[in-house]
Structure 1
Amino acid sequence: MREILNIGSTPHGESCASVGEDNYSSRARVECNAFREQIRKHYPEPDNGYLSVKGFSHDFGTYYEVCAVFDDNDDAAMQWAYAVESDDLGVLEMWDSEFSPAMTTT
């Protein structure tokens, strides 16, 4: 069965766009897409798993996160997803220089 784990919108030690801020939707998508690529660099997607940027409803609007989507009947895919969620390699706290999105507040 297909399962989804929410990973986050940016590395957990970095700031991120917040729902309600000017240009939130555009900024959040840029951040999520960059974060997805950084995750892929360190945790390549298995055959029955992939990373997706998903929107979720919130009282103040839609917020975006990177999610690991996997088949829970596939042990390798499930292990991959949980390794990403817990950052087993310790590489998702800060931006890698090649993935850090340009952050503007305007």
Structure 2
Amino acid sequence: MKITIQTPGFKATTKLLSFITNKLRKLEHLHSGIIEGDVILRLEKAETQNNKLCEIKLAIPGNDLFASKRNETFEEASTKVIETLKRQLSDQKADHNPRVKIH
């Protein structure tokens, strides 16, 4: 998977970029068809504590996934976004592979 991280308005630390990249790479174990992960980290209204916004779009053939979360730190925001994407991937996989129900 190709990962692109954009940080308009500030310069992210190498530690933050590595943290997000490593977490995002773990999604490849859930879905082998992920082509690209586009991440945008943005600072929102500076007067609030929850001003770190993380948006991630996963490019998957046939159905792209998107999630966005705001939190006090980029690490927390990105962790919550990736958890949301995990659920979306699981739901998508369940929709494509319905279990046989016996009544």
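State the single structure among 1, 2 that was used to calculate mean count of other Cβ atoms within 10 Å over residues 10-17, giving 11.4. For mean count of other Cβ atoms within 10 Å over residues 10-17, the value 11.4 is produced by structure 2. Here mean projected area of the Cα convex hull in nm² is compared for structures 1, 2. The highest value is that of 2.
Between structures 1, 2, the calculation of distance in nm of label points 7 Å out along Cα→Cβ at positions 34 and 58 yields its largest number for 1. Thinking of 1, 2, which structure, once relative contact order in percent (Cα under 8 Å, 6 or more apart) is computed, gives back 23? Answer by label: 2. Calculating distance in nm of label points 7 Å out along Cα→Cβ at positions 2 and 18 for structures 1, 2 picks out 1 as the one with the greatest value. As an exercise: helix-only ellipticity at 222 nm (-39500 (n - 2.57) for each DSSP H run of 4 or more, over all residues; to 500), calculated from one structure in 1, 2, equals -11500. Which structure is it? The correct label is 2.
Every read-out reported here was derived from the displayed coordinates using simple, explicitly stated rules and does not represent laboratory data. In this text the structure is predicted, and so the values were computed from the model without any measurement. Cβ atoms are built from the backbone, for glycine too; each structure is taken alone.
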